[in-house]
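What follows is a set of structures for review.
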Structure 1
């Protein structure tokens, strides 16, 4: 498939701030974050636990909204979008790899991977089987999540995030439950997909080895971006 050609970034974060109430206090999770993600670009988001990485992913997925600033994904201002619009955007344009997997327990591996296509009314059994083969789970396609190892659940979640050919994939520690060989397989698949289809990848990770594969490394601390290295749009 030919990579999409456009100068418009797939995502823009402008002055995003987010504060959460914690008992009698307030915690500033993000403090005026600016970030641009180009199509086909792989960006690694680095920083200690509690620095704001997961909050930034939540804002970019539309799961949460900023208290201040703007978050724009494929031309949609997420702060101004309706809940229905956000659901449609996720179904069409965003793939999410959650740290806790969030697989549907009563669906098989194959059914979990096919779920985004089913919800969009665009079933594609060939696409599902091809992705299952690429993540090494074709033989496990009829198993349920409880019958899988943590690594197999993670690979299922990655295949599900990619199946509908999203323009932006957000991944929270995508190799955190994988051994080195399985982790390399998943990273290679993510890299192939973004090169083949122009998918942009934002990976939150603690693993410097994973981050080294990205075009850019963006480092966060205390709710702010404190450093960025690499070349934007290097794909």
Structure 2
């Protein structure tokens, strides 16, 4: 894809999600519509229960919407099978979670190598480069239990960028970190977003952290109540 192509890398149209609860239908998201261009940095904010994580799961193809559709890099997720969505995620999507989700029996370097090995790549140089980039050049052979929370999230960030994703989804990536360490993680994400051109979608309840993104969408009761570009 040309670097001058501004076709949205992420687009959702009238996205609605409902669940059955106690014999009645509960609407979690209603008519969510927006588009994000390549290289964009979007923060999705809102109080607990506003639908942030549900929306992230739909945008990443981890779940299917009750109505509407999501286009990820031009592909309609609703038209893909579960296996096809998984393949698309492996090729074009990176994830960072609040709980780090590192494999405890693997070193920092080995954790970063996982997505590369799944693609059949010799990823050693790439893993070393990314770990150095996030400030962990001297910690590559340490296991998660030997790392601080901030260091573990740096490993998770390096792993998320390993396969050069078109888009990275981060779900409350600073939720288990103190304010200073969390700020450092968001700074690193913004730096990698800028330098690698990876589109970044950050879900957070922290408005101060969200303010670092040039665009912010605020949810309330499952609908968009604010969409601001700074």
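Rank structures 1, 2 by mean count of other Cβ atoms within 10 Å over residues 13-20 and report only the one at the top, that is, the highest.
Biggest value here belongs to 1.
Check the numbers for distance in nm of label points 7 Å out along Cα→Cβ at positions 197 and 221 across 1, 2 and tell me which is largest.
2
Taking FRET efficiency 1/(1 + (r/R0)^6) of positions 77 and 101 (r between Cβ atoms, R0 = 30 Å, to 0.05) as the criterion, which structure among 1, 2 has the greatest value? Numbers along the way, then the final one.
Numbers: 1: 0.50; 2: 0.85.
Max of FRET efficiency 1/(1 + (r/R0)^6) of positions 77 and 101 (r between Cβ atoms, R0 = 30 Å, to 0.05): 2.
Which of the displayed structures (1, 2) returns the greatest value of distance in nm of label points 7 Å out along Cα→Cβ at positions 29 and 181 on calculation?
1
Say we calculate distance in nm of label points 7 Å out along Cα→Cβ at positions 21 and 93 for every structure; which of 1, 2 gives the highest result? Show your work: numbers first, answer last.
Details: 1: 3.2; 2: 2.3.
Largest one: structure 1.
One of 1, 2 was used to compute FRET efficiency 1/(1 + (r/R0)^6) of positions 109 and 189 (r between Cβ atoms, R0 = 25 Å, to 0.05), and the answer was 0.75. Which one was it?
2
From 1, 2, which structure was distance in nm of label points 7 Å out along Cα→Cβ at positions 125 and 149 = 3.0 calculated on?
1
Laboratory data are not the source of any read-out in this text; all were calculated from the coordinates shown. Computed from a predicted model, the values in this text were never measured in an experiment. Cβ atoms are built from the backbone, for glycine too; each structure is taken alone.
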